[in-house]
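The next part holds the structures, each set out as structure tokens.
Values in this text are rule-based calculations from the coordinates and carry no lab data. Treat the numbers as computed from the prediction; the structure is a model and nothing was measured. Cβ atoms are built from the backbone, for glycine too; each structure is taken alone.
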Structure I
Amino acid sequence: MTVLEKINAPQDVKKLSIAEMNNLAEDIRKAILNRVNSIGGHLGPDLGIAEATIAIHYVFNSPEDKFVYDVSHQVYPHKMLTGRKHGFLDSSRFHEISGYSNPSESEHDHFVIGHTSTSVSLATGLAKARDLKGEKYNVIALIGDGSLSGGEAYEGFNNAAELNSNMIIIVNDNEMSIAPNYGGLYKNLAELRKTNGQTVNNVFKAIGFDYYYVEEGNDIEALIRTFENVKDINHPTVVHIHTLKGKGYEPAVQDKETYHWQMPEFLNRESDNNGALSESYTSITKNFLLTKKQNNEPVIAITAATPGVFGFSADFREKMGKNFTDVGIAEEHAIAYASGLAKNGAKPVLCLMSSFVQRTYDQMSQDLALNNSPATVLIYWGGISGADMTHLCTFDIPLISNIPNIVYLAPTNKEEYMAMLEWSYNQNAHPVFIRVPSAELVSTGIPDDTDYSKLNKYKLVENGEKIAVIAAGSFFGLGQQVADELKKQTGIKATLINPRYLTGIDKELLETLKKEHKVVITLEDGELDGGFGEKVSRFYGNSDMKVLNFGAKKEFTDRVPIEELYKRYHLTKELIVQDIKEVL
């Protein structure tokens with residue numbers, strides 16, 4: 001029996017010797033590799049935090065002492081030590097445990113956390129509430145160095161420093177974010193590492209924290225000594241630990257960016273560097289940016305610590321040189337930075353994952369749209385998915401499309417995407433967002449010569465009668481299927497429309513539909529509330545036109561299979577046609 005198999009609760013960790021705890025760390029790493037190889041997940045960060053998690057549970061008393069894990073990239077070992085090892089050892093039960101902190105799973109988790117830079121703020125709230133109630137226990141926030149670049153981390157540290165009570169922040173410094181760290185703050189972390197925490201230039205002390213440094217952040221004995229020194233401390237304290245991301249799995253140590261997160265079967269997959277990569281929306285975006293740079297244009301590609309999502313490999317970043325910026329985990333800054341670039345004549349192209357758009361809302365409204373800065377923002381992975389509740393990508397259309405001045409475009413194929421991207425890059429009238437299709441690339445072979453400066457002009461693809469299908473972006477293919485199925489079942493040839501714009505309606509076209517049509521349906525790959533279809537419904541509100549909006553309900557789903565969601569939302573051709581027939 002392994003040491004891990006004997007651990008059923010944190011109290012069991014306290015009974016172990018140092019040698020047993022070191023064996024436990026190796027058991028934990030094997031279990032992480034086992035789970036990630038089976039169902040995918042975060043790898044490098046979790047491998048590197050095993051010893052620190054064991055030491056935390058050895059010294060502190062969860063759940064009385066409260067731990068808050070930032071982003072949850074480092075929560076796997078904690079889950080194993082708090083009664084959830086079956087989610088890493090028993091393949092039949094892997095899906096019972098999410099990859100993120102989750103109070104519904106265990107009393108040892110206090111928040112659902114999947115986005116970055118939040119732990120210090122959340123933990124500060126826990127500590128303040130504790131003090132107001134006159135209670136006594138430790139509150140510990142664990143934040144990775146990559147998360148320190150996020151604006152909320154600064155705000156949390158600033159507020160936490162004012163607490164005149166117990167507040168312990170463990171800064172896990174593995175010298176990496178998801179990709180390499182960028183920014184002035186990381187120069188100070190490097191100086192602290194170089195001087196064993198002794199330099200007078202200490203950002204944490206400057207803010208007002210007591211400070212401890214552990215160079216050997218994977219040494220359980222050293223960690224235990226330090227944690228025992230700060231346990232029950234009566235003032236805000238930072239414990240800065242230097243760990244090795246990917247420890248125990250050499251490929252993850254050598255290539256920390258690639259192995260931050262992995263797909264299933266990565267242990268069994270042999271890399272194939274000989275096969276030609278097929279064309280994709282990612283590849284044509286990269287080629288577009290590289291061409292602009294090679295032509296000495298003032299293009300600048302921007303990412304917020306997630307270059308891998310957009311295919312921005314190390315080779316691409318090197319080729320772009322000064323025409324590439326990774327702002328770190330700082331989406332809010334990225335939007336304002338892009339606005340400033342655009343206002344001063346540069347051509348910023350900011351790439352964001354849909355799940356992180358909500359982090360930018362104030363900056364989208366005030367810094368970008370209110371100033372009408374002509375930046376280009378590409379939104380990736382937008383749409384309904386079976387993802388964890390912390391990383392849903394269904395909300396970007398309502399978030400973006402209701403801010404004045406912003407133009408949000410939804411291409412349906414390669415040619416439209418390239419035309420939209422070229423127009424957005426060259427125009428100077430609007431901030432333009434483009435929802436990059438997440439499906440496989442579709443090419444018509446016919447160049448798109450649309451003048452996108454004539455805003456909100458929809459494309460009439462097929463002219464029909466009685467039924468009009470308005471299918472946006474990645475759901476245009478579904479719209480074609482619905483039209484075909486409707487013809488098959490009823491003999492009705494439906495009108496098919498590609499709206500292209502998510503931020504407005506084509507009043508002229510919608511008005512003409514009143515003459516020959518009884519029902520209009522809208523299809524969008526996202527949340528209905530506040531979305532594209534509601535704009536169409538509002539237009540027809542005072543008429544006899546029946547309108548059916550198809551998309552996602554307003555809800556947080558959690559790892560629900562996409563096929564199940566499509567049935568729930570009536571997003572299959574059969575269910576849509578059934579709904580149309582009932583209205584007719």
Structure II
Amino acid sequence: MTSHGQIRDATGESASQTLPPISQRIWELRYRQEGSDATLADTFRRVARAVAQAESDPDWAGRFETLLLGQRFLPGGRILAGAGTSRRVTLFNCFVMGVVQDSMEGIFSALQEGAVTLQQGGGVGTDFSTLRPRGARARSTGQVATGPVSFMRVWDTMCATLQNTSERRGAMMATLRCDHPDINEYIDAKRGGGALASFNLSVQVSDKLMDAVAADRDFALVFPVDSLDDGGQDGPVEMRMWTGSAGAVLCRVWRRVRARELWQRIVHAAHESGEPGVVFVDRVNQLNNLWYRERITATNPCGELPLPPYGACNLGSLVLPRFVRDPFTPRAAFDFDALATTAALAVRFLDDVIDISHFPLPEQAAEARATRRLGLGVTGLADALLMLGKRYDSEEARQAAAAIMRTIAHAAYRASIDLARERGPFPALDADRFLLSPFVAALPEHLQLLIRSDGIRNGHLLAVAPAGTISLLAGNVSSGIEPIFRPRYQRLVHRLDGPPETLELTDYALALFESTAGFDAGPPGAMVDASTLTPEAHLDMQAALQPYVDAAISKTVNLPPGYGFEGVLGLFERAHTAGLKGLTVFPANSPMGQVLVADSGAACDALACQVL
């Protein structure tokens with residue numbers, strides 16, 4: 001145990017229960033329940049007992065409590081805040097809403113469903129591609145459409161209104177197809193700052209667009225004929241896959257643009273403001289384990305969970321620094337056996353959450369129980385690498401990170417197979433077609449054989465979330481797979497009973513090093529942070545882990561001051577070539593709120609800059 005406040009050391013043995021100030025604030029603001037939680041251990045006990053209600057053996061309450069007390073695994077914030085309470089909230093962090101029907105009734109029904117989901121604690125993603133482009137006439141009424149961006153403003157106002165009634169910031173993701181006629185308006189919607197503040201934006205980038213970019217061809221912007229007043233009879237048509245349709249539909253060609261100009265417009269906006277990000281939507285569907293039953297066109301707000309209509313997923317993170325033995329010494333080693341054991345327990349825990357959770361909508365409950373998606377991920381990767389003596393931007397570090405994620409993936413799939421043997425596979429499993437999915441086909445042969453013979457409990461198991469507040473609760477470990485933000489910095493934190501306060505934070509790994517080597521020893525030799533890494537180093541770490549993640553990875557590539565458009569263009573194209581499912585960049589001059597301050601006094605440039 002260090003003075004920095006770690007509750008359990010790397011071996012899992014009990015240590016001091018003193019929390020560092022930032023962990024104390026996070027617990028008080030986000031997770032503590034008045035009347036039941038006198039300490040963080042009480043919170044863990046409450047959650048463990050609630051989740052174990054899904055088990056027939058009462059001993060699982062104690063096992064789950066031990067799992068949480070060791071802080072080798074921390075469930076998502078909705079679970080910590082809601083499990084075992086009387087509050088009518090969901091334990092799922094992430095949802096994608098149903099298809100928005102292109103009518104006033106359909107649009108405002110979708111708005112109401114989004115509001116209910118946000119009100120009960122879930123972040124939402126919505127694909128607005130079904131809404132007619134600005135200026136189009138509806139076949140049924142003849143009314144002129146105002147376009148998807150205009151209705152996004154209605155969603156934005158709704159979310160902001162709900163935020164005023166809750167201590168938790170509402171989170172939404174909007175997506176739009178790259179071939180929608182209003183794509184330019186969508187790309188520019190947040191340029192200059194201020195607009196659509198409750199949304200993250202991503203463009204669904206298709207293989208067809210990327211092929212046209214590579215060949216410098218024109219690219220058709222289209223919309224389904226059946227939704228247009230004239231039926232598309234007065235112009236050329238093409239067959240395209242479209243949101244809400246099981247197969248390709250006849251679309252009217254609205255106009256043609258140069259593919260490279262459209263692609264560069266996306267990148268220019270991202271370079272200027274950090275939005276939109278991109279989702280390589282065809283790759284998402286090609287790599288989807290459940291390709292045979294769903295088509296995905298949207299993600300949760302942070303992008304790590306591509307989900308079908310009404311899809312939902314509960315999250316949890318393995319806290320990687322807890323698995324490093326003898327840190328900062330020549331004997332430093334990662335405990336892969338303990339990692340595999342903990343991952344298996346975490347899978348069981350998260351699977352139980354599905355059965356005890358409330359859902360805002362019955363459609364969400366039905367989808368979650370049909371596929372039983374889980375989102376097991378990691379946090380503290382950069383700290384763990386530093387404790388092992390590996391620079392974040394080295395090939396050695398990427399290989400170590402890949403080995404860690406591969407261990408988690410194989411352990412999680414084996415645990416899910418064991419659960420299927422005990423409880424039955426997920427209802428939507430078609431084993432023959434499930435085994436054809438590229439991720440499953442790349443698993444070790446013995447796991448594939450077990451899936452064929454015994455089934456598997458969960459349609460997906462892995463996603464790497466930002467884990468921002470969870471990382472702070474764990475003693476300010478580095479977030480998700482992000483590099484260390486800064487060795488020391490300040491963070492603005494809201495209080496329930498007064499003005500915000502500024503807390504001085506030291507990175508977990510650095511504090512651990514200084515507790516043994518001494519404050520005057522200087523930083524560890526492998527110490528690097530987000531300000532010193534190249535954008536390519538960020539991207540390469542994401543690419544190293546993606547082969548072992550069956551959903552996706554939330555990762556923001558920080559752009560240093562002066563990083564030009566051509567560099568950003570190269571990053572997006574490199575992301576596509578590297579097999580990533582999406583990419584978001586964060587420019588140094590982003591207009592997003594600045595609440596992290598480096599020890600030099602400079603404002604932060606990390607996506608995690610949110611007031612807590």
If FRET efficiency 1/(1 + (r/R0)^6) of positions 59 and 483 (r between Cβ atoms, R0 = 41 Å, to 0.05) is calculated for I, II, the one returning 0.55 is structure II
I have 25.1 for mean count of other Cβ atoms within 10 Å over residues 307-314, calculated from one of the structures I, II. Which structure is it?
II
Output the label of whichever structure in I, II has the greatest value of mean count of other Cβ atoms within 10 Å over residues 91-98.
II
Percent of Cα pairs over 30 Å apart: greatest across I, II for structure I
To which of I, II does the computed value 22.4 (mean count of other Cβ atoms within 10 Å over residues 67-74) belong?
II
Comparison of I, II by Cα Rg over 2.2 N^0.38 Å, for residues 203-282 alone - largest value held by
I
Matching 10 (relative contact order in percent (Cα under 8 Å, 6 or more apart), computed) against labels I, II points to structure I
Ranked by FRET efficiency 1/(1 + (r/R0)^6) of positions 51 and 315 (r between Cβ atoms, R0 = 30 Å, to 0.05), which of I, II sits at the highest value?
II
